[in-house]
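These notes open a run of structures that come right after.
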Structure 1
Amino acid sequence: MSNLIELDVKKTALVVIDMQKGIVSLKGEPYDAKTVLANTVKLVHAFRAKDGFVVLVNVGSRDGKDTLKPNTDQVTAWSGERPKDWMVIVPELGPKETDYLITKHQWGAFYGTDLDLQLRRRGIDTIVLCGIATNIGVETTAREAYQHSYQQVFVEDAMTALSAVEHHHALKYIFPRIGRIRTTEEIVASL
């Protein structure tokens, strides 16, 4: 059975989650950030070569006042003081003039942003998702996209989590229920 799918680049957007200096510097599992970045670069180049819509999403807050501060049992990996370039998209991804940039302030890329509006204005009905972390920014965005009725494709080897267990949980139990899972090479071949 072939895992190739038909993707109409005019109706498909690549949404890259949190490939920014402060997050790419974290230790990822099961893939290291270097592998995820290399695969994301392949996807971005493939979409740009076909004049596809590339959305680069970062997360952060300029002054910290709009950051959620819930009482939790576990401190997040990136709590505390952040370097000035923490929010900067890694240079390997551009960004290029044709990319759309979104800064989110929560885990998901839809809440409090114009992502849905920009996708709909362009006739996008399918999103290809990748980035860091699989079970946080990517999964929250995926759940939001599902509630907005988007078709989704998850690029398994262009995302990673803080642990392999977290990554595999999303891929085994969440993503197959709301979309399709493919590899970088399968997505590039499908364009």
Structure 2
Amino acid sequence: MKQRSKIIVSTYTMARTKAQKKEIVEKLGTIMNGAKSLVFVNVHGLKVGDATAMRRELTKNGVGFFVSKKTLTGLALDAKKYMGTMPALAGEFGLAYGTDLVAPARGIYEFQKKFKDQVSILGGVFENRYMSREELLGIASIPPLSTLHGMFVNIINSPIQGLVVALSEIAKKSPAAASAPSA
């Protein structure tokens, strides 16, 4: 007996009912209420395997990623009343979000470097204000907190090291150091 293969149609290709659209807008509203920052992403041409890898990596860093129609996302954004001017949402649209202010922008920026023509930051929301692409790229370049801690310790340690080196050189040149008995 021959077994028929089932054809699975993606919900993305089917027309959505008003109830489904309302559900998506509500989900987007929930995402926006819980997120400290949002990054609007164009994922045009990104392969499914690459998109899956990107989602996994973002999830490891506490960043969510949601793909939605631009019109539905626009409705949810309009309801939030963010300050500023919303950037244009172009191409195949995704939304990165998280409770860390910088992690979504940094995560997407890393994938933008990896997949140059397939992933790009369009803009976003940072501290309840719309941000342009350029502003978000500046935010994305902020190093992680652990790196900033290391840089801070290095800055604090630098003057102390200089003082120790200077005292060591003075001790070497001092005549009292030359005549002192060695242990």
Structure 3
Amino acid sequence: MKKVAIMLGEGFEEIEALTTVDVLRRAKIECDLVSVKEEYVKGAHNVVVKADKVVQKDLIDYDMIVCPGGMPGAENLANCEILIDTIKKFNNNDNKYIAAICASPAVVLSKAGITNDRYVTSYPGEEFEGVLEDSNYVEELVVVDGNLITSRGPATTLLFAYKLVDILGGNSENLKNGMLWNMLEEEKE
């Protein structure tokens, strides 16, 4: 069974972290909320979450690392040496995945030095897009480039989480129907 670490730094974007863990757990994918510092972590909008674990050693036992955005959450993730070292190791392993949303592609993945010539997206705006000048930046909602998955921000979180389910071998179509995503799709038509 695949195992996922959703990283939490003080100031994380709650929608991106909690929606992703919810969707992955609904898909029966083992998923831990892993704090980079303390057991209780306050999000960007003052929601306090109890992490399943606090990072103390490398994260190599996981199959996927997920970095939510939010500020200063993304900066706090980028300041975690264990996380940055693990992302670098995962980048060179086709059986390991790195996922980042919102500010984290620019803040965390750039610090890890893994965005060069990769297709990525992030939260819009020069402060984030400008940092990704070495990448092949695209304005799509969810972008997959090999073992790297990136997304735009809070409103794209469900699409991001469904993509992660599929990449990890789950079936997002069943989830989409159960979560009424199909009604949103029908509404657009």
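Please treat every number below as a calculation from the coordinates, not as lab data. This is a predicted model, so every value here is computed, not measured. Cβ atoms are built from the backbone, for glycine too; each structure is taken alone.
Each of the structures 1, 2, 3 was assessed by relative contact order in percent (Cα under 8 Å, 6 or more apart); the largest value belongs to 1. In this comparison of 1, 2, 3, the computed figure 1.00 for FRET efficiency 1/(1 + (r/R0)^6) of positions 66 and 162 (r between Cβ atoms, R0 = 25 Å, to 0.05) is attributed to 3.
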